[in-house]
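The following blocks contain the structures, represented as structure tokens.
Readers should treat all values here as calculations from the given coordinates under stated rules, not as data from a laboratory. Predicted, not measured: the structure shown is a model, and the values here were computed from it. Cβ atoms are built from the backbone, for glycine too; each structure is taken alone.
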Structure P
């Protein structure tokens, strides 16, 4: 039996999900996966906790050797894919995977927006301004690029919709500029948190709108499907907005900002569908 232990952040659904996949597909035994919140002190003392918050630790409980991040994942995956270490050791591949891992890991709390429970060990990753800015730019670029297919294949299905692509894209960038302006009124760390949460909410909305494209391809005449979907999407966006703004501390500390944000977003939506 292996004497290794993968330690994951159980307040991160993403971490819990992929580490559970290792167990499901036989890469780890169930006892070889343990959350930070249930970690024994003797194990906790054997890892670099600050590094472990940023990169998932994988410890050999016999030798005391600890692998972090990509090295840990490659070691686990090599059980079923023995060729993987050779591929990952290729310099460009190694460089890309490490950068990609850090991009996700440093921003995982922005992605999931979930606080630690009372008494839990806070495994929130360090704040890295480079990876936060990279995250914001990449997601903004994706959201902006997806305006065209959403305009062409989704919004155009709405009766009496008359806006051009450029009008919708302009409205999108006005909303982006407004959110950036509002962020400047906040302390630096909360400003980045606010922009990150708004960006993620936009990303979720875009993905859910894109799901309508294949539906409309087969049911182009069923406009009631579009109306029902938009109603459900609106309910989801409101719920998710409140959850994410609560996580960022905006609801409790900056209600005026949330009010401006909601008003401006509603105005943009009314402009687009009018």
Structure Q
């Protein structure tokens, strides 16, 4: 039995993103914005996602654009406040993603009792934010120092929006990462959030890493999710669950979760699980 089935209580779990509004210190956190409003928006999304029937939730600072490689202290502090205020209302396993800062994710997980984290923990990449590499030796030592033996780490091996400097086939990168770091999960992405992941790419990685959880990380919709879960062990869903299937509105504001879209999607997943 895969660890995902034990943690979430179902086969082929759906982990949903809970995108927090801009936080203090972020360029989009404007004069007059308040943490109270951030918390209330997160609460509304949390209740919509849980009412819709998702299996797990991952809190992320999606609107801390552009992302910092070494996160300012205020960002995980603000995330911890939100999660702390909502913790008594969370009914499913939850994780955190301090985007682009693996150490911050590990430390935030320790502070809020998160069960899993996701991030770009390994590899060398170039993109709009410049050139950067990731030292998973330091991250795994920090995880060990905090005695987070049960914390699951979901590795991006082809992160959204950036290009890997590693020219090896993705399946070879996956095998090497498994040998060196023993990741709990491998996230397979398209070029951007909401874009469809190549089915053959998921299949090749799963074939090369049959004993590791493989997650479809972007582009899951009701008309594609059965096909994705035929090969992938789980999926991460964010954009589709929002009103109109949009990440942000014309004012660049975080779009709220639409509970009806969540219910529609999860009903497709439930029917698919009945065939397993």
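Of the structures P, Q, report the one carrying the highest value of FRET efficiency 1/(1 + (r/R0)^6) of positions 8 and 32 (r between Cβ atoms, R0 = 41 Å, to 0.05).
Numbers: P: 1.00; Q: 0.60.
Largest value of FRET efficiency 1/(1 + (r/R0)^6) of positions 8 and 32 (r between Cβ atoms, R0 = 41 Å, to 0.05): P.
Computing FRET efficiency 1/(1 + (r/R0)^6) of positions 88 and 224 (r between Cβ atoms, R0 = 41 Å, to 0.05) for each of P, Q, which one ends up highest?
When FRET efficiency 1/(1 + (r/R0)^6) of positions 88 and 224 (r between Cβ atoms, R0 = 41 Å, to 0.05) is calculated for P, Q, structure Q comes out on top.
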Of the structures labelled P, Q, one was used to calculate Rg/Rh (Cα atoms, Kirkwood Rh), giving 1.03. Name it.
P
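Out of P, Q, which one gives -20000 for helix-only ellipticity at 222 nm (-39500 (n - 2.57) for each DSSP H run of 4 or more, over all residues; to 500) as computed from the coordinates? Write out the running numbers ahead of the final one.
Details: P: -20000; Q: -11500.
Answer by label: P.
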